[in-house]
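Please find the structures below.
All of the numbers you see were taken from the coordinates with simple rules; none came from a lab. From a predicted model like this one, the values you see are computed outputs, not experimental measurements. Cβ atoms are built from the backbone, for glycine too; each structure is taken alone.
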Structure P
Amino acid sequence: MDTQQSPQPTPILEIAWTRFAQLDAISSKRTKTHLRMRRLIATLGVLATLFAILSQGIPLESGLLGVVVRGLLILLPVLASGFAAYASAFYSNGDWLVSRAGAEEILKEIYAYRTILQNSSNRRAWLEKRLVEIQRSVYRGMNGELTMDAYKGQLPPHYNPEDPASDWGFHDITGDDYFRFRLEQQLNWHSDKVVKRQNERKRLQR
């Protein structure tokens with residue numbers, strides 16, 4: 001089968017890749033912000049504990065140092081509680097997980113369109129229907145608060161023309177192509193994550 005890039009991308013695939021890119025961007029941005037918030041709260045908690053210990057060894061009449069330490073002892077838990085309340089208010093619905101699930105579901109349907117449905121006469125209507133269903137599911141998962149910024153980057157968002165294992169995204173593909181573009185990349189991504197987590201665990205156990 002010819003898997004060379006065609007001059008004009010299929011419009012329905014452009015729409016699908018755009019929806020995927022939007023949800024992928026939302027999930028990545030919200031995940032990073034959520035993790036930064038959790039690290040900040042944890043850091044403030046550790047610092048509050050540290051100043052609580054230090055305050056026990058500093059006499060009340062120690063002057064400015066004692067005032068600073070006790071002031072931080074009061075301020076840090078207040079800040080940690082404030083950030084925790086903010087995180088609870090704006091990140092409690094797990095919208096980064098919902099958007100990630102939606103992006104991966106769209107990606108699955110894109111590959112189904114380009115592989116097992118490539119000889120189907122109604123595959124465009126099928127993909128349109130699935131996109132509507134997935135977006136509706138994401139909307140419900142976010143409690144009706146789904147907002148997506150316009151995507152202005154390349155499509156597909158992670159395509160690298162210099163990498164032969166990178167998927168252009170707009171042509172029909174064979175089973176071997178599917179393995180190379182989809183499964184092999186997923187396996188490599190998970191393998192890298194496992195190695196990274198193992199290295200982090202070793203550092204923490206030292």
Structure Q
Amino acid sequence: MTRRVVIAEDEAIIRLDLKEILLDEGYDVVGETGRGDEAVELVRAHCPDLVILDVKMPGSDGLAAARAIRDLELKVAVIILTAFSQRNLIDEARDAGVAAYLVKPFQRIELIPAIDQAVARCEQEWAIDAEARQAPPEGSTGQQSSAEDKLETRRLVDGAKGVLMERSGLSEAEAFGFIQRTAMGTRSRMIEVARQVLEGTLAP
């Protein structure tokens with residue numbers, strides 16, 4: 001399935017380069033802008049799979065736009081472009097719901113892996129979130145319990161992915177895919193499959 005992308009970058013040359021790379025790689029660029037506030041509206045209108053945001057833009061900076069996009073509660077992966085790599089910016093971007101970031105100037109060879117990583121990371125997060133909402137722990141009620149279950153599921157799934165990557169030579173995406181498919185095939189939860197992997201009773 002062709003991934004649909006919105007680009008928000010206030011430097012026209014960089015925006016054009018991004019668009020050309022994405023089109024060459026088979027992506028569908030459904031919207032482009034040089035303003036952060038317009039980026040949010042484009043995401044609202046087109047519901048893309050991915051949005052690429054520059055950190056510094058008029059109207060709304062990239063991090064503020066990322067937070068606004070997160071609040072739309074759409075399944076869209078967010079990548080930030082920045083000329084800086086300060087630790088505090090990375091932390092702030094993560095808190096804003098950003099899945100990956102690229103430091104400018106970047107190369108074509110860096111962009112597509114960053115997109116793949118961002119989308120894979122978001123798909124994992126959405127799957128964990130869906131499981132936490134659909135199957136809260138026994139005896140628990142309310143949003144807080146669901147949030148705690150999500151955190152515990154993420155912690156155990158991340159640990160199980162690490163085990164599978166180390167012992168079976170799987171990539172992160174392959175490890176998560178194994179956990180997710182096993183859970184679906186056995187009609188169990190990913191957190192239960194992760195526990196089995198960590199206990200050493202389950203392997204590919």
Calculated from one of P, Q, Kirkwood radius over Cα pairs in Å reads 20.9, and the structure in question is P
Value 33 of relative contact order in percent (Cα under 8 Å, 6 or more apart) was derived from the coordinates of, among P, Q, structure P
helix-only ellipticity at 222 nm (-39500 (n - 2.57) for each DSSP H run of 4 or more, over all residues; to 500) gets -23500 when computed on, of labels P, Q, structure P
Matching 7.2 (distance in nm of label points 7 Å out along Cα→Cβ at positions 71 and 175, computed) against labels P, Q points to structure P
Highest-scoring structure on distance in nm of label points 7 Å out along Cα→Cβ at positions 79 and 127 (candidates P, Q) is P
